[in-house]
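The following blocks contain the structures, represented as structure tokens.
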Structure 1
């Protein structure tokens, strides 16, 4: 049986270069003030657009296993940017009597007002994501038109670019795993 005040903390940043320590510090302070015992901290460095995220999936599984009864996040958009996905998560939380608290937005989904605000904020979060996509597409269209008109465009760094995408000869700098390659060829 879990303690009445046990919670899971979920933090997410979108890029590997970002840190989630600032979110963690705020949420730890909140839990301390509200006398919530932290069961586990789930830390993620992945885009909120993806519905399946390793730490989110792990947190939801721990929730299903009744390891805690409250989830604490900084803002609802940390859980995701899709209204449909957020509402699915909220519905599951409601069915399992799990409380969701967004500290920065001061919303507690165990109340009817909290549920209303959650739905509204989820809609705004998705709209914000769609606006980012629209701006990106508009900038790419602008670059394409510049290439058609002048044969080049000027990028953010002030360099002339003659095509979209990676510069010719640019290589991916990430280190790749070779285990799959070795496993496939060791069998033959």
Structure 2
């Protein structure tokens, strides 16, 4: 049985590629659930994401009378990750379902890969570097959305979101996550 992976999409142009990212992760052996922030829904083709995973996109908390929708994930990928979501994670703010899932993953030391799509216009905000340091110290790995390399995050030049989205290779997050552990 494959491990579960939560693919969180935030509201940025790269969210349009989430169905392809989900398909690449499934091809790598993960059982993928796509979770979208409210802002991601403007960019995300939910039907294509559902087709890639076999599951509906999750956007909100389950009702108290509903069973859990999937077990705790073995890995969480945030692609794309926005300034807002990254700062919320570092501060422990759980004001929506995706943020809560991320905070729980960080607290339980579940591996997290974040693909930031953050403008150079926000990069020098006083809280930003401190929050990146907090997440780096917690072993969060960052994926460069221009190169696919894991390492220190870099800003996106304002106005280049469309070009970056077009050039993005949807297999990069799968390579960063690796293959799920084989169950015996």
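Assign the value -15000, calculated as helix-only ellipticity at 222 nm (-39500 (n - 2.57) for each DSSP H run of 4 or more, over all residues; to 500), to the correct structure from 1, 2.
The read-out was computed on structure 1.
Please state which of the structures 1, 2 yields 90 when volume of the Cα convex hull per residue in Å³, for residues 11-74 alone is computed from it.
Matching structure: 2.
A value of 26 was derived for relative contact order in percent (Cα under 8 Å, 6 or more apart); which structure in 1, 2 was it taken from?
2
A value of 23, 18, 17 was computed for semi-axes √(5λ) of the Cα gyration tensor in Å; which of 1, 2 is the source structure?
Among 1, 2, the structure yielding 23, 18, 17 for semi-axes √(5λ) of the Cα gyration tensor in Å is 2.
None of the figures in this text is laboratory data; all of them are computed from the coordinates on show. Fair warning: this is a prediction, and the values are worked out from it, not measured in the lab.
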